[in-house]
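Structures incoming, each one as structure tokens.
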Structure I
Amino acid sequence: MKKKNYIIDSFAMLAFFQNEKGGVTVKNILLEASQRKVNVYMSAINLGEIYYIAARRLGNEAAKALVKDVLRLPIHVVDPDMDRVLAAARLKAKFAIAYADTFVVALAQELKGTVITGDPEFSCVEEIVKILWIR
């Protein structure tokens, strides 16, 4: 049986690390990933997004530590090759969504996965990818 693929965005990861309500859902999915029941992916672009959000709020050292914490989790970080960059660009041209978020959607399409987010901006792409809303 094929494992379910989840693609996690920065909103969901920050909810997890900040112990917000939606973070419990993320925690449960990461637990399933650690047991190899599901796969969890994140675009390197969204990891960079986590870094800059943390750096703005807490400074560069805290942001570096947060990235290290993310990399310890059972998440496959995927680099943006040319095909992924162009897929994200096509999505940006068609939908009113942040460019970093188009990498989440493009990866979800590529891997036939479900996006994990609480960011309402993703509502415009519900017709093309599955979304697990954490809020």
Structure II
Amino acid sequence: MVKSLVIASEFEAVRTAEEAVLKEAAHHGFRKGLLFAIKLAMEEGLNNAIRHGNGLDPRKMVHLDYEIDPDRVVIEIRDQGKGFDPQDVPDPTADENLEKPTGRGIMLMRAYMDEVSFSRDGRHLRMIKRKT
């Protein structure tokens, strides 16, 4: 069953959303290492939606949908911003970008989750973590 939360574009709201998802994932048998991966990826996704998507605008909201079963966690995050093209985000591991603070969040999400995808308009993030 898909559950939904709407949070304000405030970093303090991220913790409440994380706690709800992690509590349910733990209930379904996801253990420490997997919970850490989910938390890190979700935190990056929500923080990006607040900072880059909604531009820290307190009037804009972030929508979080999640579905958890014994085999996987599906997280979807939508912001109310202008969107972006993930292909335009510089590779943070390239020599010329090592000192730049951009792109690391997406890299971390891709490293810790089994699937990460963005909508064509760049306002919708979908991530999946499998228990296997």
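What to note about this one:
- Per mean count of other Cβ atoms within 10 Å over residues 49-56, the highest-valued of structures I, II: II
- Structure (I, II) behind the derived value -17000 of helix-only ellipticity at 222 nm (-39500 (n - 2.57) for each DSSP H run of 4 or more, over all residues; to 500): I
- Identity of the structure behind 17.5 (criterion: mean count of other Cβ atoms within 10 Å over residues 105-112, calculated), options I, II: II
- Largest in mean count of other Cβ atoms within 10 Å over residues 1-8 among the labelled structures I, II is structure I.
All of the numbers you see were taken from the coordinates with simple rules; none came from a lab. Model, not experiment: these values are computed from the prediction. Cβ atoms are built from the backbone, for glycine too; each structure is taken alone.
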